[in-house]
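In structure tokens below, several structures.
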Structure I
Amino acid sequence: MSDLLKKFDPWLEDAGPAALTIREHLMPAEGPDGVLFPATFAASEDKTFKGGYNIDEFPDGRNICLIDSVGSQANRIEPLFAKDGYAGLVPQIVVKAGNRQVGLLDAGHRAGDAIVRCSALQEELRKAFKAVQNGDAGSLAEIAPTSLVFGAWDSRDTQAKLPRLIASTIRAFDVRKLTRSAQYVPATEYVEHALLEEPADEKTRKAYAERGFVHVPASGSHGGVIATSGVRRDATLHLAALRLLTVGGDAAKTLTLRRYIFGLALTAFTHSPSGYLRQGCNLVPDADKKREFKTVYGDGRREDATVTHSEALAYAKAAAKAFGIDPDRKIDYKTGPDREVMFDVDLAKKDVSGDTGDGTKAARKGRKTK
């Protein structure tokens, strides 16, 4: 057996580390006192959160602002496995829906997403999710291994929940909230120059505004924040959760599975994500503060980790090959493990009605974003 495959086996054993952690200090591209725009969120149903920026206030006057959530970070990281040099590590599954093709790596809820659930993969995924519930993650890893890395919840069918092995979040500390105002000026005075009639009612007035035919002021809207105590990305690879993955009672197959999933997780974990999150939020490393990469043990010990991304990728390729996936293959949807399947309208209609197709009714619970 290759020594490369054995390299991280101590981390995959029960006595291994609890987690790997990365802490990166960031700043806006404009500088530490630059304005950055956090994510905005809708108001909660009970209106306890009125919507806008998610800023937690503390009694001592300090606060923490959520810049990018764990779900959003997962959305940004996972598509790595569709890029050249990485695509061969996982099965490339594409669902053809009308004129669109949606890759499993782009589906909002991975193997639990409606577009995958209502396709020719439905029964295969149902069996795989049920197998996970019974202690066998091997089948799901053969179809959707990134669902084991970034987590998934089959909330509309089997209720199988897969914890995230990788969690990454970006927060800003002690922020000062800004507002901004703007004024839209149309290219000409449409009403004044008799190009349009004076709006006769509020509905028409709103239509003029929406279509850009009148002046529209925008006052006091979200204007970003200044992080007076810095911005930080905290990421964790939960090895303790990884060690919960098994292939029934087969120790050899379980080790092969764990190596494969760990290789994917480590590759994603050590990859430097883009700091461009959205308009007005382009983050770069703070050169004055050192990046921390630690191995954290169950007894609280913290040691420097030294795994590079190239080392992680080499390991991931070896582990994928041992699992039965050729990392150097040419992607071909006509042969396994890569597949193109059709979205099934009839299955979607049954899904909406709550008919799972196996004699039970699907749960009607809200689904969390990934």
Structure II
Amino acid sequence: MVGARPQFVKAAVVSRAFARAGVEEWILHTGQHYDQRMSDVFFDELGIPAPTRNLRIGSGSHGSQTGRMLAAIEQTILEERPDRVLVYGDTNSTLAAALAASKIHVPIDHVEAGLRSFDRRMPEEINRVMTDHLAELRFAPSETAVHNLAEEGIRDGVLRTGDVMFDATRAAIELSNDRSDVLPRLGVRSGSYALATIHRPANTEEPGTLRRIMEGLREVARELPVVLPLHPRTRAALEGLGFRESVNGSLRLIEPVGHLDMTSLEAGAAVIVTDSGGVQKEAFFHGVPCVTLRRETEWTELVELGWNTLVDPATTDPAKTILSSIGRTGREGSPYGDGNAAEVIARTIAAITS
């Protein structure tokens, strides 16, 4: 079950592992991310089998989007009668699939189980907590995630697998070296630019916060180029508030990029600035310092190791932290396994369904 950009990346490595393990997979795409640049390009680049069905739900408020997904997913499960439903991460697609499957008694398996930001105002936190409590198998990416589940009384069906994003990043590095020319296209050199990704509603829907982020990035751009792939939500927010023209001359605003170009941009950055959960980890996998524009993170290991710094943009100008992070390195560590999480997940499900 997939629906959003981060899930396509995870599904790519798990799908390949399923094929090797002899697991028959039926991919349902909810259509939560429906823009070609946020969806189709990932299936093409990463060799993910085409979705067997695309529900084309599209955007909407949390309630309406999740409700429409819930009804459509339930009908699909009843028609296709799968042995199990595998969900990824913490999106509305994740929760809708878990709710639909649980109510008609189909076992749920959750990839990235046990992550917690401990901020219930985040929709993703609600999604991941509820999904973990509904799941039968919980594939935890780290020891911290296992501990979080145990603290909630969840000990059965928990398997520490490592992080499938580590698998995906390793695979993407090889492909991007051969197939991505995004740095010369943008006229930037490796190690000489900042990469920023901004998309969360907390940062895009509050004018004061968005203004502070953009002014901070403009200040950073006085020292080195700032490349900002514009998420559709961020583009709409900038245009709606009249900010886009004011930042267009300072920042290198580009359209959303595919996974291979994003891998190249991340690997070549001097510093990464993001509010994305996945990009925080990818920065770590590439050995690039990261500044996360949030008050909290579910990937606490990266803060503890010194690779990630949290900044609350609602109250703080991030520019100083971003500039001081250039050249910073954290401590060595391998909190997310050794890059074979997808194989562990596939073998576990193969043993149950064979």
Structure III
Amino acid sequence: MRRHGVIPGKHTFPFLLKACSSLSNVLPHCKQVHAQVVKFGLCFDCHVGNGLVRCCSVSGDLVDARYVFDEMPMKNLSLWTTMICGYAQNCCYNEALDLFERMVVDGFEPNGATLASVLSVCARSGCLELGERIHEFMRVKGVEVGVILGTALVYMYAKNGDILMARKLFDEMPERNVVTWNAMICGLASHGHVEDALGLFECMKKEEIVVPNAVTYVGVLSACCHAGLIDVGHEVFCSMKVVYGIEPTIEHYGCMVDLLGRGGKLLEAEEMIKGMPWKPDVVILGALLAASKNNGNTEVAERVVKQILTLDPHNHGVHVSLSNMYAEAGQWQEVSRLRKMMKEEKLKKAPGWSLVAT
């Protein structure tokens, strides 16, 4: 562009920054463009600043994003919203809520994008009271609740345990997308409403308007885990690929390992792990180790511990768990052997702490 004698202006950089945000390696490109923005004296333009804040946020550089935001002498609603969204997307929940309150104090009325972002923060940080106040604000102001805001409300109430309100809002929505269905199904599953979660999943399939995705199946399999429904869970797991062509991820395998482990089917859980298209991680092996402990199966536990230590040689918690299992089984010779090995390798148990959940 400059080769042809054209100087980039305030309308050029927002498009350039938007392009940078879609790249896999965002940060270095964002910094290069930022340097050019400074060079051409466009740091205080709202549109350019908005693009910079968004690009920095996408790259995870919230320090620079906030610096650009704070340096802007005149802030519009879009800039406030972009900074709040940046915090929300990078799990900086306190910062997002603090900035939202400051925005309101400064006299800016939030729009749909702002409200959706803050509601998602309320969901993830457990701020039900603020979420309810935002919901009331929407009612008073007559804010139109479409699919995006409706889904954000369902998600917020479901995550915070107000299942009745979440379901009421869900049922009242004239239009729902797959994210809406997932928010309700996963909310029901995580709070132990297993029959309702499975029933809603069946309704989703019957309506045939919205097709289940990978997240839907995580919620349904989680519900099966809560209720110990091994056969139902296995059928659901198999239907993913056969019916909808969805390739199971490690999360789905993790749910199945947890389900089989809770049902005492440890060998089947081991076979499930062996059949995965990737090597197991510490999380999925930890689930099997916890199941082995709950079922008192030291043989499976020994094999799992070896695998975990191959991945994470400094994971001393697994030695402690195995030692405790030997003690519970009355295998004192094995307890002595393991403790001797831990002493020789200078491994110590952290008091009152374990890496393996029971």
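FYI, it's all coordinate maths here, none of it is from the lab. The structure displayed is predicted, hence computed values, not measured ones. Cβ atoms are built from the backbone, for glycine too; each structure is taken alone.
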(request) Identify the structure, out of I, II, III, from whose coordinates semi-axes √(5λ) of the Cα gyration tensor in Å, for residues 141-300 alone was calculated to give 32, 16, 13. (result) III
(request) Taking 50, 25, 19 as the value of Cα extents along the principal axes in Å, for residues 205-316 alone derived from one of the structures shown (I, II, III), identify that structure. (result) III
(message) Suppose mean count of other Cβ atoms within 10 Å over residues 181-188 works out to 26.6; of I, II, III, which structure was it derived from?
(response) III
(message) To test your reading of the models, identify which of I, II, III gives 2.2 for distance in nm of label points 7 Å out along Cα→Cβ at positions 77 and 109 when calculated.
(response) I
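With mean projected area of the Cα convex hull in nm², for residues 85-228 alone computed per structure, which member of I, II, III shows the largest figure?
I
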(request) Looking at FRET efficiency 1/(1 + (r/R0)^6) of positions 61 and 237 (r between Cβ atoms, R0 = 35 Å, to 0.05), point out which structure of I, II, III has the largest value. (result) II
(request) Could you tell me which structure in I, II, III was used to calculate relative contact order in percent (Cα under 8 Å, 6 or more apart) as 18? (result) II
(message) When FRET efficiency 1/(1 + (r/R0)^6) of positions 117 and 277 (r between Cβ atoms, R0 = 35 Å, to 0.05) is compared over structures I, II, III, which one is greatest?
(response) II
(request) Have a look at I, II, III and say which one yields 6.2 for distance in nm of label points 7 Å out along Cα→Cβ at positions 157 and 189, as calculated. (result) I
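I, II, III: which one has helix-only ellipticity at 222 nm (-39500 (n - 2.57) for each DSSP H run of 4 or more, over all residues; to 500), as calculated, at -7500?
Label of the source structure: I.
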(request) Kindly point out which one of I, II, III the value 14.9 was derived from, the read-out being mean count of other Cβ atoms within 10 Å over residues 93-100. (result) I
(request) Have a look at I, II, III and say which one yields 45, 29, 20 for semi-axes √(5λ) of the Cα gyration tensor in Å, as calculated. (result) III
